[in-house]
Structure I
Amino acid sequence: MRNSLATLALVALLGHYSAGQSTQADMKSEQYRPQFHFSPKAHWINDPNGMVYYKGTYHLFYQYYPEASVWGPMHWGHTTSKDMVHWQEQPIALYPDSLGYIFSGSAVVDANNTSGFGKNGQVPLVAIFTHHNPKLEKEKPEQVQSQSLAYSLDEGKTWTKYAGNPVLPNPGITDFRDPKVRWYEPQKKWIMTLATKDRVTFYSSPNLKAWSKESDFGSDAGAHGGVWECPDLFPLKHNGKDVWVLIVNINPGGPNSGLAAQYFLGDFDGKHFNAYAKKTKWMDYGPDNYAGVTFSNTGNRTILMGWMNNWQYANKVPTPSWRGATTVPRELGLKDVNKELYLTSSPVKELDALAGKTTSLSNLTVKGSSDLTAKTGGKYNTFKLELSAPATNDFSIVLANEQGNELTIGYDKAANSYFIDRTKSGKTDFEKGFGKRSTAPRLSTDKTISLTLLVDVASAELFADDGLSIMTAVFFPDKEFSKLSIKSATGISLNKLAFTKLSSSVQ
């Protein structure tokens, strides 16, 4: 939802982009346009909002400005999918009103009609979101944000705002936003996890309308290099018991500068979240995954999507008719490493529907550089690369083109870390900190490294060691990458390498 209203000055400076909606043909050929990530046909997108699964349809709402390709007065855009891969844009769901802009939030299926919004047996979908009043921005900053409701009785197609908004007025906190709501079955109540400046605050309600404060968490835990935003609280099963995961996004203060998502593991009793440890753990070490939250009502699966961009340059990336996209949907889990528990992320299996021809190589020895272009066919716009190798020496995967652009992804043995280097990746001069190398520690102690790399035109998502170490980065080559090579100065023998072309999901 982010950025202060000062950003509106930037909108005025850069000018409004009023181009019409891109056609589907344009979206399949437009420079830098993702082919298997969601991006709106035109204009600005940031945080995913209101993610909910209902009657076979995934609903993804998102922070949207339909008048320009830079941040402005926020709406809730809306897109739907049957498989989280093929998305169909829908009409804007929520517009700004007299209470303010429509900032981030969540949506739930109110199956028991606790809200009373349901009529004639219709189950209401209820959106809980932050109203941001720009008129109070300078006069009363501690009153700017409050929490409100909207509901749908036609399975998410149209939405009605609650006449009693706001349902949670601001108690005097300048950053009071991003409600993530879930049903807490043991006590038959709704729990709201809310970002409140430098911590999260938990509220409860029997009906989504009347909220009571339960507790705070985080003033003395985790990273505090920037404001806390977009939290999420949910349980994951581990060894037969519930482990509660609290995700908190932070901007700035991430491990590679700028924004990032941290998480805590612990117990939750309906009132207090008790973390196993207060140190920082990062969900994604790359520069371009933010504001990620999970879908509600997905049963035994916990699936997260984030905004694939960074506030340091989000308004400046070289895609003038549209800006921003989401990450691929990621299924979350837990894994023990040396008796310490970590959150894992893996691409959802539904992405396999895009898989085309696979080229498999085994026992590939690399000393110096091994060019795989002839074997894998060139044109590296959309693909999945899976690789396993002993954790003994450095190696890197290099995408390149005739213009001299290179994107390098690899493993640094001395630092025991993974990296994505976009120093020479193409257009980097729109922001002084863009063209650099980002790193992620290797958390696994396995003797074999396993990597899954997803590349989609202008983004790379690296999932290492069954999702223990994750990196997401966007990039902008002058021309599409046409060469693929594996490099290792010290020499390495790869156990397996599988290269799979992925088709476009643009409909």
Structure II
Amino acid sequence: MDCLMLACHGGSVSIVKHLLSLKLLDINRRGGWLKETAVMIAVKGGNYDVYNLLVLEGADLSLTDEYNNDCLMWACERRHVYIVKHLLSFKTLDINRRDRSRKQTAVMIAAERGHNDVYNLLVLEGAVMSLADKNNNDCLMLACYGGYVSIVKHLLSLKTFDINRRNRSRKQTAVMMAAERGHNDVYDLLVLEGADLSLTDKNNNDCLMLACYGGYVSIVKHLLSLKTFVINRRERSLKRTTVMIAAERGHYDVYNLLVLEGAVMSLTDKNNNDCLMLACYGGYVSIVKHLLSLKTFDINRRNRSRKQTAVMIAAEKGHYDVYDLLVLEGADLSLTDKNNNDCLMLACKGRHVYIVKHLLSLKTLDINRRERSCKQTAVMMAVEGGHYDVYNLLVLEGAVLSLTDKYNNDCLMLACFGGNMAIVKHLLSLETFDINRQDRSKIQTAVMIAAERGHYDVCNLLVLEGADLSLTDEDNNECGHVREAACP
């Protein structure tokens, strides 16, 4: 970009005037990663005075950028009405030309962004409304996607659009888009116009499911009132029903409507998650309370992918209120998941102090048991994550700090990885760790680990404690080469 382009970007009229007066710069040269001319830059920024100067100086308004956008397209996208009017007055630009990336025309751009004034100008100028973009979206779909009622009204009044046509990527119709995004007014217009509500998209979602995803109560109410939807049908990817969708997303009002309508609560999805598990993922207390009150769920059943129970999910996510409800309901806290993590380990990983405290108070869990993949204990997980408060609780409870994991990392090494100074200081104060021992995977010492992670204070502390900086790892890297200048 030259000075003229940069001045146009900043909108400085006096600098642009001066640069143009020099007659040294090519006004139509392109620059920047979009290969734009000075006038395109002025149009994008809505700098009308600068734009006018460039036009008077003979700037070529027909040129396009790297993606085949011309000045008219940019003015339509940015809603610079004055510039759009001026460009249309020339009668020299192809109003229906398409950009390269999405194959959209100027009127598609205006419809998608809800720029009514720009849209109206283009319609009056004869823009072709029936074209579709790269994804087979027409102007009606683009306006419905954004929820722009006045544009949708006009497009429907033309009586030229197939209201039930589908786009290419998700095979959705205009009414599906409106339902999924909760555009009530647009949805109502399309229904009055005869939109087919029974169609499904590429993933087998119908309008009811799409409205449940967003939690749009009024649309869900209307769809349920039609009595034409199979409330327990499943979408294709995760095999979830409407009530599972509402439970997972915490849409309590929608969930209640579906329950009242007779949704089957006992079904499970592709991963064997039931409604209770899905509500626990999000920590939605009111839904969990209702599900537990039904007394129909096996509170200790496991899902398929990680073999976790509802209480494991709540512990890992740190949903304290949900965790408490499940404990009061008799959830088994001693169970382990596919990787042999128990609730304590999962809570330690997530730094959920309240849950860790409660689990330790029970005195029923083996604090030094190991998970399966890396053979780590709860305290190793806490130090690696830099969770000082959790680490303290585990130490006070008698966690063994001398154990090593699958890769021969001890707590000191893992603490250097996490970079928590307080933990490293405490471990060094015990004077039980060999500061220069090397792990198994990369043959690194604690100071190498700290250096590679960029933990300068930890690295400094280890050097003061006598860490040997001359040792090398598996790639023969010394500490200084692991991370340049990380160590003193």
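Bear in mind that the values in this text are calculations on the coordinates, not laboratory data. Note that this is a predicted model, so its numbers are computed, not measured. Cβ atoms are built from the backbone, for glycine too; each structure is taken alone.
Worth pointing out:
- Origin of the value 28.0, where Kirkwood radius over Cα pairs in Å was derived from one of I, II: II
- Read-out FRET efficiency 1/(1 + (r/R0)^6) of positions 95 and 399 (r between Cβ atoms, R0 = 35 Å, to 0.05), computed value 0.25, structure in I, II: I
- Comparing distance in nm of label points 7 Å out along Cα→Cβ at positions 271 and 319 across structures I, II, the highest value is found for I.
- Label whose coordinates, when distance in nm of label points 7 Å out along Cα→Cβ at positions 279 and 439 is calculated, return 4.1 (choices I, II): II
- Winner on mean count of other Cβ atoms within 10 Å over residues 151-158 once structures I, II are ranked, highest first: II
- Answer label among I, II for the case where mean count of other Cβ atoms within 10 Å over residues 135-142, calculated from the coordinates, equals 23.9: II
- Identity of the structure behind -1000 (criterion: helix-only ellipticity at 222 nm (-39500 (n - 2.57) for each DSSP H run of 4 or more, over all residues; to 500), calculated), options I, II: I
- Identity of the structure behind 5 (criterion: relative contact order in percent (Cα under 8 Å, 6 or more apart), calculated), options I, II: II
- Among candidates I, II, the computation of percent of Cα pairs over 17 Å apart, for residues 207-286 alone that gave 49 used structure I.
- Read-out distance in nm of label points 7 Å out along Cα→Cβ at positions 119 and 223, computed value 4.7, structure in I, II: I
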